[in-house]
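Read through the structures below before going on.
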Structure 1
Amino acid sequence: MAPFQPTRRRFIQVVGGTSVLALLGCNRREQAMVTLYTFGDSILDCSRYNEFGVHPGQLLVQNNDRLFPEFQRQDLKSLGSARLEHRARDGATVNGLPSQAQGLRVEGRAIALITIGGNDLLSGLIRDPGAGITSFANSLDTFVQQLPIRPVLLGNVYDPTFNDDNRNFLGVEPAIARKNLQRMNATIQEIANRYGQLVDLHAHFLKGDPSWFTATIEPSLRGASEVRRAFLPYVVRK
């Protein structure tokens, strides 16, 4: 049998074939499905508060270019294959988070978004002398620790009064209310530092205006997009 003598054409074919296969392999990795999971309250589950049925998780996976042309191609589907598993529920408190994770089966790449605390404040923690927010912290810590998804992005609680005491709608002394909001957000910050990443919705929404809200405290259509805006750089980076 004659010895194998690689010709220049044969060498190019072999190398070229290898490059194509390597490229296909990279493509498969890049196209691996990413699932975005949402947990928590109406900050993420606000579709009922706008006429288009839009909420932040949808916009992070695939932007609505007609409503928000500014964000064209700034979503997960522009980077590869992505899907949404929306589990957040309007009105949820921290004690409702475990039920949102029931039946959870995580396969492949995943990112979890969590917003919680606002309804806990409205349910009484806005007046809390101390023990209530500690209990909240323990419950949230347990949930995030046991959640089989990483990374985790935790949004803190925004202030729909824009730090203006004249907009107080709670009938609670503003100094007490603001102190407990700060304590709540400090708690969320600590848990985010422990398990994932804080998304500072509070700071972002202080730069907004009343059009970001509807029904006093709920994200409007614009508000849903602004929640998306706050999460977007972390979602894309992760």
Structure 2
Amino acid sequence: MATEKLITYFKITAAGLLVLFIVVGTQAQVKIAKLKYNGGGDWYANKTALPNLIRFCNQELGTSIAPEEAVVEAGSADLFLYPYVYMTGHGNVVFSAGEAANLRNYLIGGGFLHIDDNYGLDKFIRIELKKVFPELELTELPFDHPVYHQKFNFPKGLPKIHEHDSKPAQGFGLIYEGRLVAYYSFECDLGNGWEDQRIHNDPEEKRQQALRMGANLITYSFINSL
């Protein structure tokens, strides 16, 4: 039933979601969510990130996203209520068989998962994604992929926000039947760039790059979910 609800929702909104929000924004607001997962990792990290991204999207894209994100568990039926789900953290992640199946159904049904490595997530999330899509591999997206060319143009792909190991930022994806269902930002830390400036003292230009890339992901997830 939850999958059917998601598909119906996306059929109504996918063709013109941003326009719909502008027209009926005072009557209904879409929500986005942060993923709560098991394993001991700090899924709750970057507390100010999504509210700031939401505010930026509402101002710059004309969306009407609810100002505070929801929190949704990986195995919950409520997962199907959100067109964009954000996942972050520094540590361990464990998906049970039921949670992996729920995530798979959500993504196949039209959902979008943004995994944002907060430095330390990589070695865990790659293993757990194999439970969700054992037949798929994370592949680096080319710089001409549409996710980098929504309202904001990123001709060199994912911007580098935090240094970490001084490696280039990389954007990986899971592609299911031709559709990007999960985007993985690695060696970048977009979420830290979305946070209040006082937290990481990032230069404003870095914060703007992060927010613009986040807005591209929001736009892409809304208009490419079926």
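None of the figures in this text is laboratory data; all of them are computed from the coordinates on show. Note that this is a predicted model, so its numbers are computed, not measured. Cβ atoms are built from the backbone, for glycine too; each structure is taken alone.
From 1, 2, which structure was mean count of other Cβ atoms within 10 Å over residues 63-70 = 17.2 calculated on? Here the read-out was taken from 2.
Among 1, 2, considering only distance in nm of label points 7 Å out along Cα→Cβ at positions 167 and 207, which has the greatest calculated value?
Numbers: 1: 1.6; 2: 2.9.
Going through 1, 2 one by one, distance in nm of label points 7 Å out along Cα→Cβ at positions 167 and 207 peaks for structure 2.
Ranked by distance in nm of label points 7 Å out along Cα→Cβ at positions 87 and 183, structures 1, 2 are led by 1, which has the greatest value.
To test your reading of the models, identify which of 1, 2 gives 12.8, 39 for Rg and Dmax of the Cα atoms in Å, for residues 151-198 alone when calculated. Write down the numbers at each step before the final one.
Numbers: 1: 12.8, 39; 2: 12.6, 42.
Working through the options, I get structure 1.
Looking across 1, 2, the calculation of helix-only ellipticity at 222 nm (-39500 (n - 2.57) for each DSSP H run of 4 or more, over all residues; to 500) that yields -11000 traces back to 2. Structures 1, 2 were shown, and P(r) over Cα pairs in 5 Å bins from 0, in percent, for residues 79-158 alone at 3, 13, 24, 25, 16, 10, 6, 3, 1, 0 was computed from 1. Upon calculation of Kirkwood radius over Cα pairs in Å from the atomic coordinates, which of the structures 1, 2 produces 17.4? Label of the source structure: 2.
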